[in-house]
Structure I
Amino acid sequence: MKKSFILTSLILFCINIFAQNDTAGFIFTTVKENKITSVKNQNRSSTCWVFSGLGFLESELLRLGKSEQDFAEMFVVHHTMQDRAMNYVRLHGESSHAPGGSFYDVFFCWKNYGIVPQSVMNGILYGDTLPVHNELDKVAKAYIDAIAKSKSQKLTPVWQNGLSAIYDTYLGKLPENFDFNGKKFTPRTFADSFGLDIDDYLSLTSFSHHPFYTQFAIEVPDNWRMGLSYNLPIEELMQVVKYAVNQGFTVAWAADVSETGFTRTGIGVMPDADKGAEITGSDFARWTGLTKDDKKKELTARPLPEITVTQALRQTAYDNWETTDDHGMLIYGIAQDQNGKDYFMVKNSWGNAGKYNGLWYISEAFVACKTINIIVHKNAIPKEILKKIKK
């Protein structure tokens, strides 16, 4: 009788704990955390690509035991948008000239133009304390369209000066020389002083419309430089991400965050929205009556079963425009929820937004499903996978 009572009590205790875990929201415990610099705020600018790309390089310096740096995002934006405009004009406006970009733009700038500290070029000359590019983007696009789509038989040799003047006015002139910590630098010598070999960093992706273990240029508008990525099966791409973090590396992560499971409060998950009533334990009639926003809250309020991500699912979402290159972030750690499930710890560029002050917890399923590409140091790739892409 006593044993039966103890067993019953134990079962009820376990049921109670499970119920608490299921309803208490997300409770995370850090498993592995690598060094990052402070969270920045891109504010009202389409510059996540440069905030996350430079944040990655800043983290690389910390990993290598070098000094903590705060690099100037708008130095990269200035160079990149001028280069992109040249490409747009050369193609007579038959290409993309949006204010977004890719990690490849950040690495191209570092390698070809150098970099400067944030204190030398903060890129805000219009009375705000954070980037606001609505006006800049419209003015620059109108100017470029006037050039690229003109009926002229020959362009003047000075149109580029007018474009430079627009970016100089809003972001500041590109510095040729500057003093920093008592030393004189150019953007080139400043970048070189850190000893990073940009060729040591590789872009990886996972799509089945190109052969695996080969390189291709991901077909998204912001990859206008046609930067190449090595193509891996999704299982191996995920293996790289986990291996990299566990070995002390951070990962530059480009992804689509327009999904229901990506919240503004710091969570990214892939719950099965089609089975919403079932997995949330809701009455079906009630579930179908909820608004889209209310359904999102229900599906992201606590740990729930997620969809099974396959290579085919990824490809379909990409081909159907459900997965686009709309945001860049930085993966820097691994945590577990109260049920022992792994999540990636992610640094965003929306300031101290959300429940975790600018940091996000993203499930493995979300990363597997919505990743466009990642950038990692070559030593962050397992040797058996590196051999396959370097053969």
Structure II
Amino acid sequence: MTPYEELKEHFKKYKWEVKRKASGKIKYDYLVPAGPYDEHWDWDGFFIGMALSSQIPSEAIYLKNWTRNYLENVKKDGFTPGLLTPEGVDTRLKHIKPFFAQAAYHASKNLGDFSWLKNGLGKIEKATEYRQKKYYDSQTGLSCWADSMESGADNNIAALDYPDGSVIAVDLNAFLYLELRALSKIAGELGKKPTATKYSKKAQTLKKQINSVLWSTKDESYYNIDRKTGAFITRDTYSNFIPLFAGIAPKNKAEALITKYLINPKKMWAKHGIRTLAKDDPGYSQRNIIKPHSNWQGPVWPIANYLYFQGLLQYGFTKEATELSKKIISICLKDIKTSGGMHEDYNAETGAPLAAPNFVSWNLLVELMPVNSKEKHNPFLV
């Protein structure tokens, strides 16, 4: 049995552990990051749902339920809380991440039915436009995270310790591009041509702004921008590479970014995967922390490595993508055999597990890597 086949056997069990029945104020069955969690997280639920439905289309019922649970919580102004619990809204997260339309689109596509969104599209539009009203920079035409915790990459050094709403973020705007594309596709499926055209144009405009405003010609990298000063936040961190995942980087930019940073051992590339912060950054660490936030300042995260993997694959770095897939399968499988489960992150230098034992969540994406590599396919593209 190959390491990949072993991993698949273990994952059969884990796929049951992430599922929860509707409870209290969570109206529809939902997905959790296993372990002790009962919360309905925007980030975890979306990526778990994509991992499940990318292998078995009928499992997209969980992406549909993820969408329906958030549709129940869209406020009049469009604000939608990112974290739900059986007891109600949890304020640790602010506004929902820009995966609302994407989850709805991929659920509908896999299930072969968009009709259930006839009354929901307007709410998803409101949620998308809320961020533009609340955290939008009119000078650049780009958006900001409320804070680093909202981004999912808890202590991303290019967002942490900046005032709320003050970082124009590469990852956010790349995810928003896919979100606008998904809104356009849903509207098209529902026969709303003007709406479809509107969001298609918005997506193309956003893509142009990302590539012109957030790209440093000097450093050949995408960077977050400090909205107050207008200056690049020149840290070589996880979020700089999300335009590769979203497929919006022009070929010349992508090749420079990958060669100079992503597969450079002095920067991001490590023995056991790809780091979340460059090795030569003064803030680089392998700390095992989860409170007050998890560590995205160096360790290897399976979710980040799946996003990196897709960037490598899409821009022709197939050999490196395949190697990365083997590295991540190896550390996850070793962890399972040693501890009986997985962790949310790993030491980039030793491969040792760090925080959150018995963690599943987005780690389920690791099972997709060999298949995606073989088919040269990114199930997230819209």
Query raised in the report: Who wins on volume of the Cα convex hull per residue in Å³ among I, II, i.e. which is largest?
Result: I
**Report entry** distance in nm of label points 7 Å out along Cα→Cβ at positions 72 and 168 from the coordinates reads 1.4; which among I, II
**Finding:** I
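Assign the value 2.5, calculated as distance in nm of label points 7 Å out along Cα→Cβ at positions 120 and 144, to the correct structure from I, II.
On the way: I: 2.5; II: 3.2.
Source structure for this number: I.
Quick check on the output: 21.5 is mean count of other Cβ atoms within 10 Å over residues 96-103, derived from one of I, II. Which one produced it?
Working: I: 21.5; II: 26.2.
So the calculation was done on I.
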Query - Structure from which 24 was derived, relative contact order in percent (Cα under 8 Å, 6 or more apart), options I, II - result: I
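One of I, II was used to compute FRET efficiency 1/(1 + (r/R0)^6) of positions 152 and 320 (r between Cβ atoms, R0 = 41 Å, to 0.05), and the answer was 0.95. Which one was it? Display every interim value, and only then the final one.
Working: I: 0.55; II: 0.95.
Attributed to the structure labelled II.
Every number in this text was worked out from the coordinates using simple rules, so none of it is lab data. None of the values given here were measured: they were computed from a predicted structure. Cβ atoms are built from the backbone, for glycine too; each structure is taken alone.
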